[in-house]
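Once you scroll down, you'll see the structures, which are given as structure tokens.
Any read-out appearing in this document is the output of simple, stated calculations on the displayed coordinates, not a laboratory observation. Note that this is a predicted model, so its numbers are computed, not measured. Cβ atoms are built from the backbone, for glycine too; each structure is taken alone.
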Structure P
């Protein structure tokens, strides 16, 4: 049984990675094509609208899905309770956004925002019809089904949105893509997945689930608000087109961050929750998985920083070059945010979610100060550097308190991250030196990728952080053999 469980971990991990990669790849390709058709201003409009949609989605989810995933004996009543709660709350938020759309559009002096918000809010109601099915698939580690369903939904909606964009529908092509993705996924889930045998709202079940989800919800809400508030600030105090530039840079950053974050919240969380009673086994699995993913995220950050200008031009065109600075800052912040998510897995697994909330409050207080200073001085660089500094500090705070939960050394984990940063920094410095002496211009700079990989992984090996061959072998043995 133990060997079978470990095998399910690696299979689930691979399917979750495939699902996230496929979903984000299609979304990214669609976004690239749409960026070459639409303008930064239109993406700026979407950036503002998505703030309100994403915040509302946090309220509807309320951490209940995480509570069910962690619960080993989740019942049909639990699933039904979550569904009914989501449905009622989603309907309420759609009404709220409908009436708030007018004042919001007046605030930004853009009348079109009113209709965009009202139509986009419908997606919240659609989400309510899929959350319990998605949660059940994750809880049962059915990541293959989840990956296939989501890929089909995003593929169909992306093709449709691109077609409408070419037909001149402008910003509405993006709105259509969001609604279609949610609608198709919900339809597939209701067609092919079994619905709980009861339809009832249990107060007792809700209280138990919400007690777990309350802390994660408030912390997620804080994180989501501040993570997306820059879109509102840039649109109001600078220009809506600046929001569009930031939005596109954030889209690129979200590909690796969301992929690894989703992996942590689904496969890793679900798998580690099953060995929560054995801290030795938990720490062994957690350390091997986090080390591997840290090395991967370090490489991604290194690649994006060095090739940021090339990436923007290739993906979106020269009209989006203003996104380069945003992208470089965001990807470094994303490196630390991913590790913060890994620490959240520890808090959630051992039911200490109150620590997530407390740490998020501290993080947002610090971030608020940098935002206020940036707005007063009307300096975008202060806004971005403040965001980066807060992400770094937040990681170390989360790592410190998570190490107390697992009885692991805070310094060991911190030094490992610092070694990855040093390896990436040295790699970039050497690449810049080579480029300046041999003058690899434009696309010829991509010839340096093999050099980048070699230097980076050799440095990680020298610093005893990650060995590509040996660590892969150890992870395999950890999963498939008994200790």
Structure Q
């Protein structure tokens, strides 16, 4: 096993450099002063380049070839070779100098995006985004593709997924959800919750409590504020989450905490033997998203959850003490077109993703210029959701992903919703008294079931293989569509 041992030692060096880069990224988004942005871009670029050069080096190719000749004696070793060979092959086509430029550009772009969003000024962000798009298109060209340059990008986040598979899948979702929205328009759930101001410190306390309910380990992570909520794995024993808060809405931050907590449970639940191997991430970003959407929606927006959580909500926010659990359950399950993706309900959320998928695809295929984005975005919002954003902050500037160069990522959100529904259907059968446990706040057995079925495997299995192992079938929109029809049919009394 000498070759495999050498490969593992080499991979560990890369993982350790990436850990330093992750810590720099976390600091940039949470505590770094604005004046540090330019220096941080240089540091981040250097760290990422060091890791990148090792990933694509001749030495990595030699070690992978030797390990393949030697052969793997376990699923983990097979996965190690498979994942790193894929990574090496994809990224070897990209010159290290180009990758460093990409990291430096996106680091600057993210800082500018924060300012542009605050000012609701796309013009401020436009030249930075244009440069990011040019770099991403060049990398897609270098990686190579068969049908669309978008294939080279989406493969980074969803191994095995293609544009030709996404088009009909998202097309079917759009058709079915638009038809269901027309049905829901015939009824309106009562909304008895009083409006008011909800102190941010009380929201932070409730969010920290909610993370504890689902089993987030604060000895292996922390909760901080950021402009856009995110989860980041710094290394084994260190998976951090952030959140944002609005004084007018305590539920946005609560669901943000459950969402990011779901991501973090994945990272905290990976088998320790996968630490420093590059296999401690999720099977795909869609599978990772399934875990965040599971806790945010399947659990957090369920009636049993609010039968448990309502007294805690009332404790933190006394103005809500006059409500009952069903009042809150109906409030958090209102369906209405909204400008902000992260605050969208379960029925309309995937329409936000369908919109972004089409815009990204046209942008990468050269059919849409960056200058045209705000107008195109607003027209698409009208077409998909029947509303027009009042400004750029509520429209084209709302998401951080493009500033970070994460083009091809958005479909993972829709895939995560589909995976979550499939996984929930199995959990309901296999976890004894599933909904009784939710109603009493006994959520740790559910976390343990997820840890066994999903989390501990990291990237050992490809996403489609993992889903088949858990559910017995591949990706399908049917469980999700059944779920939303049943749940929202009940909420709206259809």
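Annotations for the structure displayed:
- helix-only ellipticity at 222 nm (-39500 (n - 2.57) for each DSSP H run of 4 or more, over all residues; to 500) from the coordinates reads -28500; which among P, Q: P
- Answer label among P, Q for the case where distance in nm of label points 7 Å out along Cα→Cβ at positions 147 and 171, calculated from the coordinates, equals 1.0: Q
- Winner on distance in nm of label points 7 Å out along Cα→Cβ at positions 83 and 299 once structures P, Q are ranked, highest first: P
- Parent structure of the calculated result 2.8, given that distance in nm of label points 7 Å out along Cα→Cβ at positions 27 and 435 is the read-out and P, Q the choices: P
- Mean count of other Cβ atoms within 10 Å over residues 203-210 - structure with the largest value, from P, Q: Q
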